[in-house]
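Given below, in the form of structure tokens, are the structures.
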Structure 1
Amino acid sequence: MRKTLATLALAAAPVLVLSACNGNAGGGSGVAALPNSGAPASQHSRFHHNDNGPQDLHAGGATFPAQAYNGASQPVGTYNHPQAPPASGSLFAHYGGVGTIYYCLTGSGFGRKEFTGQSITATQACAGLGDSPVGFGARQDPLDFVGSDVAMTEGSQTTPGDCCASYSYYAINRAATYGQPFEFPTLGGPIVFGYRPQDFPKVSIKLSTWTYCAIVNGTVNNWNDPAISADNGQSVTGGVSQTITFYYRSDGSGTTYNLTSHLYAACNPGSWPAPYNTYPYQGSGRDASFPYQATQNWPITTPSNFVGASGNPGVLAGIQSTPYGTGYVEGAYAKVANPKVSQALLQSGYNNQANEPYWVSATNKSAVSAALKHVTASAISYGTASDYPTTPGSLNSSTPWCQLFVPYSVFALPPAKTYPIVGVTYMLFYGNNQGVHLSDKTTLVNYIISKPAQNIIKSLEYAPLSSSIHGAVKAALTGTASQPSCLQ
């Protein structure tokens, strides 16, 4: 890598610091694991540093939820060399199973390709945080499960999807042996625009909807832009020109998918309300529209001030190392970043009849939770695909009760005065596990929807999902006579 990832740490807490981005088996990328948040002493004996045998689980995928899943503790290398275990304060450290869970952060797209058998990379080495993914460092193929911020897609006969019709990658490579997939949402969280506080010592950055739409489409590329000055009531640079270096995800990313779902809904209002319909906002040569529908691959890469980086850790490292840099990253990463990363206040509607912007911080837990309040069991669309913004089509699964999908339209444009950009992430298991780690997988699913797990999620910059979602997951796991358990 051309830069070293800075340490992610909570102040005044013990951390496990991994080695720099060298791709060796002995360490990660300079990103520390989540500090100990009170794991019982009886669990400490399980926190070893390499695969201890066939009882251990290997997984990977989405980086968005990884601060909660394993403390972003990257198991660099392969199973037969030392690998970092989940951080002691994380969900995977506390889940209560026999085997240790090694979760390699690769991004959602890379994870789903492995899950569907489109790309067989499970046993190849897990790369360092921020490096382009290569594999998962697992003992065997397939992985035990995958994390993805993008639910499974339907595809077509000309463009194969993830699941489950005869022409899909999953049907071709996995279904006959491993059954139909079990997919369910696990948690939500905010997507933030991070920045270095030392670059703006006299102001906490505010970005109106128009302005962040214009930053991500390249219209606004300088911190001294009059729109940013209008948002903040002053020039945030003291009148000095400072180019915005904007970091986007270079990998196939569910964070990108969730963000572009929001941008497509928020940045194309038909007509901007006052004062955003005139200078210094919308006008001749100044357009904040974002015409791209939801996508895992960031659609705008040509502006000279745009820089790609792999994974949430890669974007975070770019922001930390670049004067006047910004980019989109899951809030939990910004919260624990060291060196510190601040999170811009974003507009969410108006404060009063005078049309003053209502500014919301991603650190406001109630505002983030309120943005996800419609993510309930009644919103689940069983057995359907994640194609957005079109009406979700059928996955053609023979067990549709096992694919619990919440359409992006439910949370892509949250209510006013809630945090405006949020995402939901999923776990994907095989329905037929051939007896491999079945007990631990069942224990994990039950733990993810438990109260102790919700307490860990709440302690980070994430939002637990509703109890009705947990009930729906439990029902799918338990099964009935007519709808057998989704995990066998």
Structure 2
Amino acid sequence: MPCKYCLSLLPRSPEEIWNNPEQFQPADLAEIRLDQLGDSLDLKKLRQLLKLPVIITIRSQQEGGEWQGSQQEKTVVLQKAIDAGMDYIDVEWAEADKVIPGLHFTPQTRLILSHHTTRHEPEYLINTFQQMLQQSADMYKFIYTARSLNDNLTVYHLIETARQRGIRYLIHGMGKDGQLSRIIGALQGNEFTYLSLSTSSQTAEGQITLDMARNIFFLHEKSEQTRLIGLLGHPVEQSSGWLLHNRLLHWKRQGNPQQFDDFIYVNFPAADFEDFWKNWESRVSGLSITLPHKEKIIARLDFPAKSVEASGVCNTAIKRNGKWWGFNTDLMAIYEVLQPHKDILQEGVLIFGTGATSRSSIAALQELGVHRIFITSRDEGKGSRLAEDFHLNYLPENEWMKQPIPAIIQTTPLGMYPAIKEMPPLSALLPRAKLVLDVVYNPPLTRLLQQAKQGGCQVISGEEMYLRQARQQFEIFSGLTVTLEELRKVWREIHSKTGQL
């Protein structure tokens, strides 16, 4: 069953609805929260105005709403909603025994029984949900509070309980940490998904916008068979992968409606790798891996590719027939962007940084047959150990100028948005440099690259590396071939529509 979009509004005045009925057009349903308006909204006029199914909700303060009236007043408004021919009314489970007996239903209006709790413990939630199901209703809305990534897993267990009972359900977690549960719920059969017009007009924390659901995650194109893939790391908020992979899959799907391996791409913000793997490995089908897990995941791979073995780094993993295959698309991308400059690289390369991308850069250079490779960093201990791992030389800052090094690879996050004024301490090398690669892709032209370009240096933006590694990841995840030109087109489209890169 395709996901249905329910636009949820909490109007402060009737004019917010009367003056802008077009706001409902992209939605499948509308929820009108009368917490503030109570009996002041003309519900018969509303029924005539909106041509899509309508839910009338009055949410009490005890369950996160703003209603300050009595139960009797609430019952009066809900009866008027029934009399006006609304499709659904939402009644809180805590008040059901007092409110429902005072209502006279017609065949047109169905009952959503709802419960919102600040609790997050799975056993408590499942027991409470089972108690709630003892009350008769047409649909059950059960909302808990998510306080961690793992709390999103509870939605699977609650939905399994609902399926066993054969009921219609709406289940997800509240809060920023529960946003993933809304996506999972949409895939796992929620009757519809509550959405806001904007992040500033959310009727509940963690709500996804209608535009995000329709034009970024494309939830209406997904199903229970859609595979869950995403970016594992900490932090991950700065990543653009969820924008790129989802839109690219949608774009490719238009020409291959029956010939693609469907997935949805999300973020997995997890600081503890072992905890993530224990709880999520059975739920996910593929991963992009960023700091600090690019090396930790290798022990979990059944089949590490040559790129992983050469670098000791894995940034892409895919599950095939229950086995995990690992790749390093960073290495492959760095190899591609550096290959045309092999002659300069042979003269000598200085790598600034000691992280996973440094390892990928070293392995790519060695694959290109480059031997004069030097390591430097802000942490001499880490830099020396990295140099030893690859049998290379470590150069402290006071030794830089003594070596003819025409090529520089900057692998740290210095200069990344929003700290775009930051710059690695490499200025003294730029007058003699011929080539500079900065792996930072946002902004595409970092302060370091601007300086290098002004000095007549050839520069390679981290955006070039990012797009190449993303192209290879997408092909691994989807089984579809995508050209760099196709990917650039989608990348520009994302930037024009969202302003994000």
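Throughout, read-outs are computed from the coordinates displayed, never taken from laboratory work. Fair warning: this is a prediction, and the values are worked out from it, not measured in the lab. Cβ atoms are built from the backbone, for glycine too; each structure is taken alone.
Computing Rg and Dmax of the Cα atoms in Å, for residues 101-348 alone across structures 1, 2 gives 20.0, 64 for structure 1.
Looking at distance in nm of label points 7 Å out along Cα→Cβ at positions 117 and 477 over structures 1, 2, structure 2 comes out largest. When distance in nm of label points 7 Å out along Cα→Cβ at positions 141 and 445 is calculated, the result is 2.5; to which of the structures 1, 2 does this value belong? Source structure for this number: 1. I have -0.41 for log10 I(q)/I(0) by the Debye sum over Cα atoms at q = 0.13 Å⁻¹, for residues 173-252 alone, calculated from one of the structures 1, 2. Which structure is it? Source structure: 2.
For the read-out Cα extents along the principal axes in Å, a value of 63, 45, 40 was computed from one structure; give its label from 1, 2. The structure behind it is 1. Here helix-only ellipticity at 222 nm (-39500 (n - 2.57) for each DSSP H run of 4 or more, over all residues; to 500) was derived from just one of the structures 1, 2, and that gives -6000; the source is 1. Which structure, out of 1, 2, was relative contact order in percent (Cα under 8 Å, 6 or more apart) calculated from, if the result is 19? The read-out was computed on structure 1. Between 1, 2, which one scores greatest on distance in nm of label points 7 Å out along Cα→Cβ at positions 93 and 317? When distance in nm of label points 7 Å out along Cα→Cβ at positions 93 and 317 is calculated for 1, 2, structure 2 comes out on top.
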